[in-house]
Structure P
Amino acid sequence: MAYLSRRPSAIEPVDTAVAVGVAAMPVVHMVIPVLWEQAHVGAALRWFAELARDVPGATVTIVTTDRENREREHLIDAVTRCPMRRVTARRFPHLGAAELRDLTEAPRAGSGDTLAGEVVRSVLSRRRLTCEVVADLLHDAELADAPIRHVHYPGMGRKAAQVNYAVGLLDARDGDYVAVYDVDSRPDLTVLRRTLAEIAARQSADGHLPPVVQQSARFDTAGAAVQAWQRHLCRGAARLQTLWTLRREIPSFRRYATATSRPTGLRALDAARRGLAQTVGHGLLIRIDVFRQVGGLPEYTVLDDLPFGYQLTAAGVPVHPAPMTLVAPAPEHVADLVATHRRWFRNYLDYPACAHVGSRAGRGSPVEHAVALGVAGYRAATWLLASPVTAACTVAVVRRTGAPAARAVAAVALWLGCVTPVRMLAATSPDRPSLGEQAREAAEVYAAYLLKSIGPIAALADTVMVAASPASRLTLSPKTHHRRLDPNSRESKEQT
C-alpha cells in the first residue's frame, strides 16, 4: 500500500521526458482482442477512442477472429445432431435465452425429436459476429476520427494468437510499447499518464526503457446477482483477488525486478531470488523488441498471461509494476466465479509445457527451470488447498476435544487470513468502513476461501478427462456467448 501511494512526478509525461533527458516518449499501441463480445465491444471502443485522442501518438487495435464463425458452424452442427429434449442452457451455455426459446418452438424434422439443419442455422445466424458489429461501429461519427483500426485474425487461435497477429501488422519502433487490454478493461487517462511517467523515470534511473510494465488491478463487483448470498460470496471473492494483488502480485514483481537488475552470478541463487513472474494479460505493456525477442504471447497454452511471465523469467527479462492499480470487474454469479477460477488454474497446469518450450528456445538453465517450476507448484498447491485448509482450521477451532495448541494455531490462521487484511484495507480507505462493515467483509472473505478450491479441482478433473479421452477436448471457447450483465447497464440495454 505504501508503494502504491507513492506518486511519480505530477507533471505531464512529455514534460517528464524533457526533465529526465529522454528524447521522445515511446508510443503506446493498445491492442484489444475480442471473441464473442458483440454486447460489450461498443462501450470498449468508445472508451479507448477517447483515451487514444488524449495520448500523443497512441493507437488502438481491435482484433476480431474468424474463430467465431467456425465455432458457430460447430454449434449449429452439434445442436442439429442433438435431440431437442437435450438442448438446454446447461448443455449448451453458448446459446442465449432467445435462441433457446426459438429452437424450442421450432417445428421438428419429420417425426423425430431433432431439428432440421436449416432451422438451426436460421436461428443461430441471427446473432451477428463481433467483426460485423465492429465494422458498423467504426462508421459512426463518434469514432470516425479516432486512431482505431480493426484487424481480423483468420485463424482458430484465441487471445494470444490474435494479439500476436495484430502486433505483427503494427508499424512500430523497437522502443514503442504494445499494451494488451481486455474488452472490459477501463484504464483512464490518469493511469496511462502515470504509467508513461513511470516509464520515463525508469529510463532515467536504468539508462533504458523498462522491458515490461504491469498495471495491476483491484477487483470489484456491481452486485448484479439477485440472490444476496451470491452477492456476498462474489464480493468476498473479488476482495480476496484484490488481496492477492496486494500481498503477492506486486511484491513479487518488485522482488523479481530487483533480482534481475542485481544478479549475483550464481544461477541457482539468482533463480531463487527471482522466483517466477506472474504477468496478467490485461494492463500489460511490453516493449516491441522484447515482445519479438520472446516470440510474442504463448499460443501453445490454454491461457497466455502466466505462461508469458514464465518465458520472461526464463529469459531474465525484468517486469516493473506500475505504482497504481486499475479497477477490474469480477464475476457477479457463483457459477461464473467457479468457471473463471477453473479457467485461470489451467495456467498452472501448462507450466511444464512452458518449461519445455523455454528449454528448446535456449532460455534458462535446467536449474532455473526447476526453481521456476517449484515456485509454480507451490502456488498451485496453495490455491488447490485453500478451501480444505480453511475448513480444517474451522473444524479445529469449533471442536471442543481438539488440542488447545492446534485450536490456537487454527484461530490465528483464520484471523490472519480473513480479518487482518480486511482491517488493513479499511485503514487505507478514504471512507473507512465501520467495525460492522469490516466484520461483514471478513465473513465474505472467509466464505470465498471455502469456495476458492472448487475451480482448480474442476480444472484438474478436466485435465484427467481429456487425458483419458482426447476426443472429449472442448472445441468451443470456454466463455459463454451471453455473459451476464447488470440489467441497468448501458451494454445490457444496447444488447436488448
Structure Q
Amino acid sequence: MPPDTPIPENVIQRLRAIVGAHAVLTEAADVEPYANDWRGIYFGSTPAVVRPASTEEVMAVVKLCAETGTAIVPQGGNTGMCMASVPRVGRGEIVVALGRMNRIRSLDSLNNTLTAEAGVVLANIQQAAADADRFFPLSLGAEGSCTIGGNLATNAGGVNVLRYGNTRELVLGLEVVLPDGRVWNGLRALRKDNTGYDLKQLFIGAEGTLGIITAAVLKLFAKPNASATAWIAVPGPDASLELLALLRRHCGERINAFELISRNCLDLVLKHIPGTRDPLAAPHDWYVLTELADAKAGDALRSELENALEAALEARLALDATVAASGAQSQALWRIRETIPEAARNEPGMLYRHDISVAVSAIPKFIEDARVALTERFPRAGIICFGHVGDGNLHYNAFVPGRSRADATAREAHDVTDVVYDVVHAFGGSFSAEHGVGLAKVAELKRYKSPLELELMHAIKRTLDPQGLMNPGKVLEEP
C-alpha cells in the first residue's frame, strides 16, 4: 500500500478514546482492505480506519475531524464500482467504516417499514423482511456483502427497479451525521409528509459527500408467494421492447425484472463460470431473462407466463424460450446474469465498463449507434452488453485487444469511454445510471453536466460541508 500523509498522534489517540483502541486500525496490513478498490483497479492509502459502533460515536468522530481539519471517507461494504468508498493516495483521509453499526432497530409489519443501521448487510435486511412475511425488493449481485448505507449513498439500482424503483424510492426516512458533527434525525416512517424540502433526497445518491448516513427507514412490501422465471431468445433489442409490452398486457405489473443479455455475455459465463450451461439448445444473438412475482401462491403465474410466451413465439417476438420448473432452475438462470461481471473480470485484457441509461424506447438505436461508433474507432473491440432494459439501464462494456488491465496507461485511458458517453449524451442519456460518480467519473460529470447544474451542486456542497472534509474529490471536482 502506498505511504500516506500522517495525522497528528493526538488525533489518533482521541479517536481511540471515542470508539475504543480495537476499533482504530493503523497497521498497514489492517487498513489495506479498506484503502483499496475491491476490483483491484485503485489502490489508495489512509493513516487510520475508524470503526464506530453507534451514531453517537460517528457524531463524536466527525466533530473531532471538523475541529482538526481531518478529511473523512465514509465506507460501507466497499463494493462500489466508482471508487467512492476508498481514500485517495497520500491525502491523510481517514476511513470511517460503518460495518459495526449492523443492528435492525425495528420492524413494523403493519406499517410495512424496517429501520436499519447503515452497516447492515443488504441480504440480512432481505432476510429480516422475509422472516416477518414481508419483502424488501432491493437486489443486486453484491447483496451478500454490500451494506444498506452504501446502497443509499449510491442510490443503488439492481434487478427489481422495473417494478419497485431505485433505492431512493424505497426510503421513507434517514438519520445523518452532518459534516460539523450534528445529527439530523429524519427517521420518519411516513408516506405523506409535505412539510417543506424532502431533505433525505439530498443525501441519497450523494456518495458520502454531504454527510454520513447512519440509519434509514425502509419500505417493505407483500412477500411474493409465487414466481415464474423465463430465459427467452429474441430476434434483437427492438423485439425485446415489444416483448416487454406483450408481457405487460398478459401479466400486468407483476414483472419484477426484465434483463437483456447479449450472446457475448453468455459465452463469457460459459467459459469462466463452472457449473453453468446454455439454457437453450441452439445459440442466439440476444436473450431476455424475466421474472414475475405475485403474493398469491399457486401455479397460475407460471401458466400466465407460458401463455404469454406462446403469444410471443407466434408473433416472432421470441425465437425460443424455457420456463424454470423449480427454484433451483430459476437460480441457475439468474446465476448466468449475476456472474457476467465476474466472468468478464476473468477474461484477459482491459474491459471498459459503462453503466449508462437512455429512454427505454431508444435502447435498440443506442445499441446500434454505439456499436458503430466504437468499431469505427476500435475495429476489433469486443462489446459486452447486458442490463435492466425495462428501465433503460444498460451495462455497455467493451474489450479492446492489446490493452492490459495491468497497464496504468490503458486503465486511465478515456478514449473508449468518451466514444460511448458521447453517444449516450447525444441520446439525452446518463453516463451513470446506478453506480454513481465517485472518483472514477468526476471528469465526466464536469464534461456532461450543464454549468448551472454544477453550480447548484457546488453550492449545496459548500453549504453543508464548507471545509470540504466529507469524501473530498468524489462526485465533484475540488475547487
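Each value in this text was obtained by applying a stated rule to the coordinates, not by laboratory testing. Only a predicted model underlies this, so the values are computations on that prediction, with no experimental measurement involved. Cβ atoms are built from the backbone, for glycine too; each structure is taken alone.
Assuming 76, 70, 50 is Cα extents along the principal axes in Å as calculated from a single structure, say which of P, Q it is. Numbers along the way, then the final one.
Numbers: P: 76, 70, 50; Q: 73, 57, 45.
Computing Cα extents along the principal axes in Å on every structure in P, Q gives 76, 70, 50 only for P.
Check the numbers for relative contact order in percent (Cα under 8 Å, 6 or more apart) across P, Q and tell me which is largest.
Of structures P, Q, the maximum of relative contact order in percent (Cα under 8 Å, 6 or more apart) occurs in P.
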Problem set entry | Entry that produces -10500 once helix-only ellipticity at 222 nm (-39500 (n - 2.57) for each DSSP H run of 4 or more, over all residues; to 500) is calculated, selected from P, Q | Q
Exercise. If we compute mean count of other Cβ atoms within 10 Å over residues 202-209 for structures P, Q, which one ends up with the highest value?
Worked result: Q
Exercise. For structures P, Q, which has the highest computed value of mean count of other Cβ atoms within 10 Å over residues 314-321?
Worked result: P
